[in-house]
Structure P
Amino acid sequence: MQTSLVQATYRISEQDLEFMVLDRDDIPSDFERYQVIREGTLDNAMMAEHGFAGSTADKFRSAGRATGFMREFGPTSDMGVHDGLNFVGATVAHLFDTPDSVVDWMNDVFVKDFEDNVGESVGEGQQLISVERLVPSGLFDESVALRVLQGGSAGLVSSTVIDFRVGRILGVAFVGSVGDHQRLDLASELARSLEKRIVKVVLGAF
């Protein structure tokens, strides 16, 4: 990635993050009938609260993570729940201390935590059944992707998640589906749109 772009990410503040995540004008057509179901700041305390066992705000801060902002889109009430339904499409922008801490997080926290917790309870009556590494494409710098399958009394739920780096920004694109499905193409479309928007904000063009 160009050094000038990486350097420009050092001018980014916490207040810039909400302008990086996708809004209705940017999301893929698969989500055109969806509405915003959740958005807001994602600080280290919130990350730890919803993370795996052993997660703490101090651990995440020590890993170089400052804060983040997320926006999720979900189906409207008139769209019935069925196998294959994408029940959420989300993007997140996280701010880290350095570009190296972004890559360390991708490998040592994101991937490692999921792989280490296969077979464990992940709350709300859900068990993490399997984690599969995927190969994302079309992004300009370091990236990783996982397909996560979890299940409970209500059935199976699958998630396709892509993490990628833009300087000291970590972008995350996420698609959650009812049943056992892989959504790498759709998650990649989200990720590429998110990457473009992050770059625009970093360069002051948004």
Structure Q
Amino acid sequence: WACWKTYVGRPKTCRPRVWAMTVLGNGLGEAEQDEDALVVQEAELSTKRRVGESEYNILVAQSNLAITYENLERLDEALRLKRDVYTGFLKLFGEEHEQTLRAVNNYATSLVRLERFGEAKSLLRKTVHMVRRVLGESDETTLRFRSSYAAALCQDDCATLGDLREAMTTLEDAGRIARRVLGGAHPTTTGIEDHLRVARAILRAREAPPTSG
């Protein structure tokens, strides 16, 4: 708030005022004051468009706003924004840029949350090998990407046994790398391990022999 109070009296198109809005919105989000963050971030995005901010800065603002929508369970709005961010970075940087690859994963994660597993799998399957090649096996974005892909595989009610085994193998490998590179307490590591527990439970249930009536 201190940063915002410094610039609040300046013209709405004043760039330091816009930057202060960014700081305020991010701070409110980190403090989990999502309703307040939403008001600030929507105003920030509108102002950045009006003052002619760079396409990159607008995409970053959209990405932050999408996270807030998601935190507020406004999942369809979050998905639309994440799709726009992905296509925006794709146009700006190309398909192999790290920002584009992160945006792919963010978009796919929203698809999974909305149980649009087919779309998520198609998107991730097209790019998972590219991510591993461009960023490397130990990169956190790569690990998150593989975790998202495995989640899309195993959470789909139409998943085959082959899908479930692929998901479990993917998560076991990603989990080993994450624990070695990031440590066992890192959120990415714990997220992968959570997905692995779910995948194992689903696979056990599917492989269990039917009980006689």
Structure R
Amino acid sequence: MSKLSPSLKALINAPFSRPGPLPAPAHAKELFQSIAQDASKKNLSPRSWLAISTATTFSLNAPDALPILHGVASAQQPKSDVRAAEFMREVGLKCISFNGIPRSINCLNAFHASLPKSLTAQLATTPSRQSTPENVTDGLARGRRLWDSVYQPFEDKLYEKLGLAHPDLPVFILNHNYAGLLSDPPQSERGPSPASAGCTPRWSPSRA
């Protein structure tokens, strides 16, 4: 097996290439609080600023900032720590489409490890995206609706253009990214968390 040259190793590990996780900014709490306050002044829902802040933190590969963000979000609404955590990890899961699987796995694992056990014990543990013969057709239709809503009026032209690059490219993107990941499963397929049974439904990034 060939080895990397010293110059290539230096390039990969150069500070500007950011090969590993970034530390949380020195004033992360103040930054997130400022974002939350600004969103409130502009009558934006808590989900809106939390979704954007979570996705940005995942994209920057700064897992140490996630518990800080969660603390700020939980302080905005009483008894919302479980819902905020579930919402943030849902956003993080969807970031797979933009950041790739390894970075999303690392951030999700780090976020879970940063939460107190009393909180993680209340998080939902039932998968909500398991395909079955009964739900696969509805799932594909849900993904297509999301695709159309994003790319109208060019949804069909884009699908055809992607197919020129590789015939399976649009199939994979639509069936797995949009249908399987980015579109929200129906509430009936989401297992309730121990803390949310009979309470307000879990936050949904697509409804932010």
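Some notes on this structure:
- Mean count of other Cβ atoms within 10 Å over residues 38-45 - highest-scoring structure of P, Q, R: Q
- Entry that produces -26500 once helix-only ellipticity at 222 nm (-39500 (n - 2.57) for each DSSP H run of 4 or more, over all residues; to 500) is calculated, selected from P, Q, R: Q
- Comparison of P, Q, R - label where distance in nm of label points 7 Å out along Cα→Cβ at positions 54 and 158 is highest: Q
- For distance in nm of label points 7 Å out along Cα→Cβ at positions 22 and 62, the highest value in the series P, Q, R is held by structure P.
- At a computed 0.96 (Rg/Rh (Cα atoms, Kirkwood Rh), for residues 70-149 alone), which of P, Q, R: Q
Values quoted throughout were computed directly from the atomic coordinates according to the rules given, and no laboratory measurement underlies them. As the structure is a prediction and not an experimental result, all values here were calculated from the model. Cβ atoms are built from the backbone, for glycine too; each structure is taken alone.
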